[in-house]
Structure I
Amino acid sequence: MYNSPSFSDILASDTNVILQVSSNDLKEFAQDILEGAKTIAMIEAEAATTSDQLLTIDEAAELLSVSKMTLHRWDKNGILKKVEIGGKRRYRKSDIERLAGCKI
């Protein structure tokens with residue numbers, strides 16, 4: 001049984017063709033686009049709510065007026081958790097503000 005390629009597949013192939021499209025094909029294509037847009041919007045909304053400025057060890061230690069060793073100890077004790085990015089230690093500014101009890 002031959003399964004014809006979808007409208008999206010044909011467009012993605014970047015072939016110069018003339019298409020005859022049924023209304024059902026066009027409707028399915030539009031629904032695919034809308035679903036993709038909805039997924040992207042949800043991902044962007046989630047990223048916007050979870051985004052937070054990350055600070056270096058030096059910045060975090062300076063804002064809290066503590067040593068780097070204290071930051072390390074606080075991470076081990078669960079007081080201020082680090083974020084590892086590319087092998088580098090960072091701290092969320094919102095976590096530091098919460099710990100300091102004020103907006104920095």
Structure II
Amino acid sequence: MSKTVELTDGNFEQEVLNSDQPVLVDFWAEWCGPCRMIGPVVEEMAGEYDGKAKIGKVNVDTNPEVSVKYGIRSIPALLIFKDGQVVDQIIGAVPKTQLTKQLDAQLN
């Protein structure tokens with residue numbers, strides 16, 4: 001089973017912008033209650049989308065550059081990247097069905 005990729009200011013370009021697969025990026029923090037609610041869903045999706053899409057997490061407290069670059073003001077914020085560009089976003093703790101629907105739309 002695949003795990004989420006730990007994304008940082010240092011590896012974001014390589015892991016996300018240069019990825020040949022769509023990437024779901026979860027911007028989160030330890031102190032964020034809704035982030036802890038959606039975290040297990042994101043981890044579960046990493047296994048389900050193994051080989052089809054990459055699932056990663058950015059801790060906004062320890063990686064401020066990426067968070068500022070993409071205008072993350074509230075968390076959890078999930079951005080979907082394709083070909084190095086943001087193609088969709090989800091703000092807040094949403095049901096897994098919504099996450100999978102939006103990610104599936106980018107798998108083609």
Checklist entry - When helix-only ellipticity at 222 nm (-39500 (n - 2.57) for each DSSP H run of 4 or more, over all residues; to 500) is calculated, the result is -8500; to which of the structures I, II does this value belong? => result II
Checklist outcome for this item: Computing log10 I(q)/I(0) by the Debye sum over Cα atoms at q = 0.16 Å⁻¹ for each of I, II, the value -0.77 comes from structure I
Checklist entry - Where is relative contact order in percent (Cα under 8 Å, 6 or more apart) largest, in which of I, II? => result II
Checklist outcome for this item: Candidates I, II; FRET efficiency 1/(1 + (r/R0)^6) of positions 45 and 61 (r between Cβ atoms, R0 = 35 Å, to 0.05) computed = 0.55; producing structure is I
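Taken together, the values in this text are just the output of simple stated rules run on the coordinates, not laboratory data. Note that the structure is predicted; figures quoted are calculated from it, not measured. Cβ atoms are built from the backbone, for glycine too; each structure is taken alone.
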